[in-house]
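Take a look at these structures.
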Structure I
Amino acid sequence: MQLRKHILFAVMVILTVQVANAQPERLVKEADNAFQNEAYYGAIDKYKKAYAKVNAADEKARLLFQIAESYRMVLDYKQQVVWYNKALKAQYDGPEAFLYLAQAYHREGDFNQAIEFYEKYQTKQPDDTRADIGIAQCEFAKEMRKNPTRYQAQNEVLLNSPEYDFSPGWFPDEEEYNTILFGSSRQGSQGSEIDERTGESFQDIFLATRDQKGKWSEPERLTYRVNTLHSEATPYVTKDGNMLFFTRCEHTQEENKGCDIFMARKTEKSWSTAQKISLKNDQSSDNTTVGHPAFNEDETFIIFASDMPGGFGGRDLWMAPFDKASRTAGPSVNLGSSINTPGDEMFPFLRKDGVLFFASNGHMGMGGLDIFKAESAGDKEWSNPENMGAPINSTGHDFGIIWEGDSERGFFSSDRQGGSGKDDIYSFSLPPLVFALEGVVYDKDSQMPVPEAEITVVGSDGASFQASTDGSGAFTFEKKGEERYINPATNYSIEVSKPQYLVAKDQISTVGLNESTTFLKEYFITFTAPDKAIEFPEVRYAYNKAELQVNENVNSLDSLDYLYSTLTDNPTIVIELQAHTDSRGGDGYNLDLSQRRAQSCVDYLISKGIPRERMVAKGYGERKTRISDQQIAAMGSEEEREAAHQKNRRTEFTVLNFDYIPEDPTDN
């Protein structure tokens, strides 16, 4: 009897050990099966339970990596950072952990950490270019953040939920663009099951309308004939409102099947049961994905995304002719290598002007999917994709852009940080460039404001406008009714004038300016009178010489060019050009020398095209010295005394009158 008890006890111990050993193996197998069947959300919990039961260090490290992988598949960047770091700390030996951790830091916008782990991956896999691309994208993202475009992006809080809300499409409403459709996994979807891939409801298509104040209505789910127990999203409605195209991804508990584009017709009160549009080529399998419908302006062909055979990488953009009458598509054609890459190209949209917009992670971007635009390169051809830059793009996934007709605004989707949910819908707009010109006019000598000065502005676009300064010398050109005085991409000439003052001229340009700017100006104008000498940049002469001095230290011709500009800017003035000598030499000699010096200036200006009758040469000899002989004699050095004599050897001018009438160049 005692022997039987010992035998039974031993059998029980053996069975207990076998069950204990089998339990972690079963948990690991269930987790791996869930991951392989793309049930990533469910796999996370299963892997965590398995990790708690497994003892082997290498298997525990692998399970940590698989948890991180599951978070990568559901696009949870924060948790990816946590669990990839745990896997590496547990000595997980797969080099891809470094790459995926770098990408997670990248999506979070932590470029320094991202580059550090990209470089670690490079040392382990030097032949893999993904690290090189990642580092280049980090540097590109830094530059885009530093130099954003003028677009402004705003989270549409009333449209978004804590779940996925993405890829809007227009519903025709007399070209007012106030009704949109979009995909969402929010509560209240048609199916009650949970998508094990995301941990949320399967996606349905919802509709929302914007009132005159810009407020969105509560989104409403479309009919069950469109929304099913499967996932529906990426809607496109034809311009007449009679056809709805969208993506449907069917699933079973065993697997997620491929996606297809479906079409429903408008009925009196709702939509008809949706029918599949055949777009896959002959090499496609049941798991091939086709989705994201977009049409050209006259809706004669469809562009879509697919991973069908014959492409360049992951998902490519394809095109097929479409007959609305028969509701059938012709053979699908790949858009080619100028658009498609070894990465993914998805979510196309064709603007009215024929420009193609799409999302890609294969072209140079900031991280994840970025939105690109490609100009038309011929009939049904596009080339030279251009990154839309920040803030349209971010380090996360940015996709599903739509435009409000020809205007510079619309909507797009993004999972960037700071949103309401996992994917959110954002509006964007390009605020107008606003330019203005304002300033104050001062008297150059007194430094006091000059009222009633006239400001004349002439634009390269043919515009011309004037204003007068107020009592404080101020003027402004900002708005004229609803229009602007100063416009983009225009050069402007400015003239400041007032009777008895010399004209001041200036130029401004808005060509190439990408930011709104107010040009702030101060103008100093010179009052004139027959007895008021006006100085200008120094014209020099050597001792006892009348020729204009030009050497490596001084260029008197440049100085006279200032006077030439004054005469051309003030075409009605007649001036007296005055030359002076120092006090050395006889009075008669100095008077003759100064006259010759004044004449040399006049002769130069005549050679430049100034009429002789506008200038009077006058020599004053030593009669109007700036510095007296007594002051010069008191100076301590010969160098100082010579400098004082040089200041006395000067040239000035006075305005005699404003009566000159320029010749009309059209007169013969």
Structure II
Amino acid sequence: MSNINDEDIKFFLNKYNKKKVSVNQAIMKYIKPGDRIFIDSGCAEPIDLTKKLIELGPELPDVEIMHFLSLSDLDYYKTASGIEDLFRHNAFFIGKSLRKYIKEGQADYTPMLLSEIPWLFKLGKMHLDTALIQVSLPDRYGFCSYGINVDIVKPIAEVADFVVAEINPKMPRTLGDSFIHMDDIDAFILSDHDIIEFDYGTPGETETKIAEFVASLIEDESTIQMGIGTIPNAVTMELERKKDLGVHSEVFSDGIVDLVEKGVVTCKKKTIHKDKILCSFVMGTRRLYDFCDDNPMVEFHPCEYTNDPFIISQNKKQVAINAALTVDLTGQVNADSLGHQFYSGIGGQVDFVRGAGRAKDGKPITVIPSTATLPDGKIISRIVPHLQPGSGVVITRGDVHYIVSEWGIAYLYGKSVRERVLEMINIAHPDFREELLEHAKKWKYVYSDQKLPISIDGRIAIYPEKYETSLALKNGKRVKIRPVKPTDEREIQELHYSLDEKDRYYRFFIPVHDFRHKKIQPMVNIDYTTDMILVGEIKEEEESKIIALGAFFKTNKPTLAELAFVTHKDYRGLGITRFLLNYLVKIARELNYKTFGGTILFENKAMLHIIDTSGFNLTLKKIEGGVTEFAFNITK
């Protein structure tokens, strides 16, 4: 690594030889009982220094060890002569090695936004005696790189009384605001161990489905951030068709390397730090670390900069993807605890949610599997009526935007509690939707008669995502065509209220003056196995609006379905109704219908023209009393 030859190493050893110490001296000379020390984080943990600290623990009682994220397999408690209270650990983010001990009260957790942790030390609110760090070999100017982890370690090392470094030739020389000079290192040891590698695991069916939904929200030329977790990193596998993506993230993994090599991540369209991947640390395999080594495309900066919401918000189309443990019906996101049991931490999630939320065309996205399996095998919902007592609200109702599960996407920003509840129920696992609805009714969050789509067999009707498509209109706009959802009630009301008196008469054959909840609810809670309502949705100034509706409904004849259409006056004559008719035919065939029928007022010349020129053979056309009754075969 770092392209340093033997002569360079000899030179640096000679020049700074007085700072070279044994690993024993590194601990005993610069740490004394009762000190507060910081150990470099994540995959950059200085393994040799940490092992020696544990070994010499009995001689260093009451040392407080600060961590951001501990990923090594070292167990401070089992190896430190079995003395449980020898060290006191204080974590800003709970890694696997400390989770058990925090649960048992043997270690502490300090909840803080990642962007603000450095200021705790810089402002003197927390004094630090010694920082144990791992760095690359120095260059010919005497600068060592913090390598794969800059996050809080660089600013903390700058204010520590002593800095003890583990200099490792295997640590990449990363670029950016990522260097410390040998003059600022009080002592060092030479190490040659492998850098810790991190495996996010192989995404399963649930994680892949969530990743697909997230990818559908990411536009070309977006700048992305991915938090720690299997799902955020699975998203990278679903982005191969995107163009000119950028990266501004506290952390990234091997998936980004793949996207760079495939020409997907170019960073050419970024608003700030153009052409650069910006990060604070990385976690992954040796391949990732080699990619970062001396790579001008990748810039590492302390998290007080990368995670500053003001800096993040300057990226147009900034997307933030972070995982949650539970989310309640109103949109409160818990991401750090299981009830009273602390599990992980706040990290940079809040920083990026707020930064992306303020960015032009930004999208803060929270991902969550809809269920979890307990140790006893019981399956529980992770979308809950209310957060479990003790659970931390990491993302507030006011900050939340998108929530994505394997069942779909809920958009909550600016939505009322009633609208949020319906959105959240819609992406919960079907087995728990009725229970969630009952809680919402009890608390008066929704209408007392609020229903859910029920299939003919009595089960929750599952939204048929496979029927989603889009249509390019003659005016250059694109309409999303999809099945109706329970959350569409208000927009369908608005579509009907946009109709003038004549249009309403054509549609309902009588004057209709109101479209209250009781009338519209049956139109959004349908059995997709027998009926189908397709809506045409368009975005106008970032607001979604339903501008068309095409439907068929079962009749008392098993193979006959009745047709109905509504189109906003501003979108007529653009081919929407004809498209909806043909698409409804395709769906009806799958549901074993053979005939479409209906009635049209003789005055409704436009709709009559659609039917007459549909291309299907009319088996019935009867005009009586100003009404045309029709039917046509859809099997051919």
Origin of the value 54, where percent of Cα pairs over 40 Å apart was derived from one of I, II: I
For structures I, II, calculate FRET efficiency 1/(1 + (r/R0)^6) of positions 33 and 249 (r between Cβ atoms, R0 = 35 Å, to 0.05) and state which one comes out highest. I
Of structures I, II, which gives 12.5 when Kirkwood radius over Cα pairs in Å, for residues 113-184 alone is computed from the coordinates? II
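Only the coordinates and a few stated rules stand behind these numbers; no lab work does. No experiment lies behind these values; they were computed from the predicted model shown. Cβ atoms are built from the backbone, for glycine too; each structure is taken alone.
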